[in-house]
Structure I
Amino acid sequence: MGCVRVIPCLDVNNGCVVKGVGFQNLEEKGDPLLFARSYEEQGADELVFLDVGATVESRKMTLKLLEEISSEIFIPLTAGGGISSEEDMRSVLRAGADKVSLCSAALRDPELIRRGARAFGSQCIVISIDARKAGERWHACTHGGKQDTGIDAIDWGKRCRELGAGEILLNSIDRDGTQTGYDLELTRAMSQAVDIPVIASGGVGTVEQLLEGLQQGQADAVLLASLLHEGRLTVKEIKDYFREKGVDVRC
């Protein structure tokens, strides 16, 4: 295991950080700018900003808020939500993001991944895979987890890698907001299937579960929201725990 990353996630809707369970029943948590500043001060390695209403409401990302956040922090910033073209990617990168996150649009038009990688570099293209358990497999879903494509999520991850994606943000819809721990089987299956970084996401409730995502899930990074938003853990506390367990983290 190399140097791992701790990445807070800001799910934003109507200018406010929100969090739900299974992508449903979103509750407002606070000001995204305040959260972003705080997480950088705590030592976050990166930040993910997702405009969670954009695709569902068939609109573009709120670029003004993204610009405000990017002007406040200096850690790498990934932004997603409502990105469906190269021009959308260009606008998001111009607004201050370092990487773009694609989900529904990539499933609808897989060649968008290749075009984005060619235009901006694979390191800029993060594929967010919202996966839901379906029998013995997992299906990739779109529109905030509302539409099941029937596409095998692991196969989709491999295809994204072939098309030029530089990273996979793997979200377990079943575990989202439950605080019962990452779907380790899903995370491990994806990590073993692709040779690009996999970020574990969805359902973490304790610092021990974060470590499981790295050790048992074989993820390269951990993404979390509720634990940080509610002040039950800080990024510094997470990194201190990882160091105690012999995990290499950035200062």
Structure II
Amino acid sequence: MAKKGESFNNLIDEYLKMVEDQGHAGSAGDQFIAMLMDYFFVTEKNENRGIELLLGTIEKPPFLSSAASLFDMRIDDLRSYVQGSSTADSLAGKIMLSPQYLKVFYPHHAPSFNKLPEDVRFELMDAIKEKNETIIAAFEKMMSDREADRKRTVMILIALIIKNIHYRTGAPFNKLPKNVEDIIRETFHNTDEIFTASQKQMADLQDDTKIKQVVKTLFMVKQFKDITGIAEMFKTELERYRKRTIFARG
């Protein structure tokens, strides 16, 4: 079973990877099912081949029948589809209350919801509701991320990359002689421009000397390998946002 409180905050990145994969170049409905299998229920799918087969039988959302991409959906339509008319009739309910699912994740009980112990039933219903809301919230964030990718300035992009590096590495910040915004402005060009991933912008932002200077100034790192490692993370994050920006503005 999926981990309680499992986070799905990077749906937009996963979706772009899927779109780049020719194996998932089908309709928006096909893409939605692929996201269920390879993202929202990937832990369960990897646990048992039967779960993968079960996920493959899920009906494609009818509101995506004529959509060119998942970005064409309305969140209200998604919410209605996911929540259904009841918890049992919801998207996660149809999956997690199925005999196939119950056999795998509740092997010590009969594969029937009504035959599960009361405490297990309550736990399962809570898990279904949480999964449904997680799916809806992830798509809502994907939509808002796309809007942000269209409007982000170079300054905000660099600050976001730095924030992500700090979050992922835990590398402490130095005591700075001036604020971070001034340091960024003194290092990179045209930071108030909207980031469009133009050749000129990318050449400036990929400048290895500038990146390492910012790393040494902002982060409390002394060894060359640490500076190089964080600089590479900066470039990786930049490339991730480059792809997102091109897709959002395309």
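Quick notes on this one:
- Taking distance in nm of label points 7 Å out along Cα→Cβ at positions 140 and 156 as the criterion, the top-ranked structure out of I, II is II, with the highest value.
- Origin of the derived value 0.75 (FRET efficiency 1/(1 + (r/R0)^6) of positions 116 and 132 (r between Cβ atoms, R0 = 30 Å, to 0.05); candidates I, II): I
- Test item: log10 I(q)/I(0) by the Debye sum over Cα atoms at q = 0.09 Å⁻¹ calculated as -0.33, pick one of I, II: I
- Taking distance in nm of label points 7 Å out along Cα→Cβ at positions 84 and 180 as the measure, the highest value among I, II is held by II.
- Given 24.6 for mean count of other Cβ atoms within 10 Å over residues 76-83, calculated: source structure among I, II: I
- Identity of the structure behind -19000 (criterion: helix-only ellipticity at 222 nm (-39500 (n - 2.57) for each DSSP H run of 4 or more, over all residues; to 500), calculated), options I, II: II
- Entry that produces 2.9 once distance in nm of label points 7 Å out along Cα→Cβ at positions 108 and 172 is calculated, selected from I, II: I
All of the numbers you see were taken from the coordinates with simple rules; none came from a lab. In this text, all values refer to a predicted model and were calculated from it rather than measured experimentally. Cβ atoms are built from the backbone, for glycine too; each structure is taken alone.
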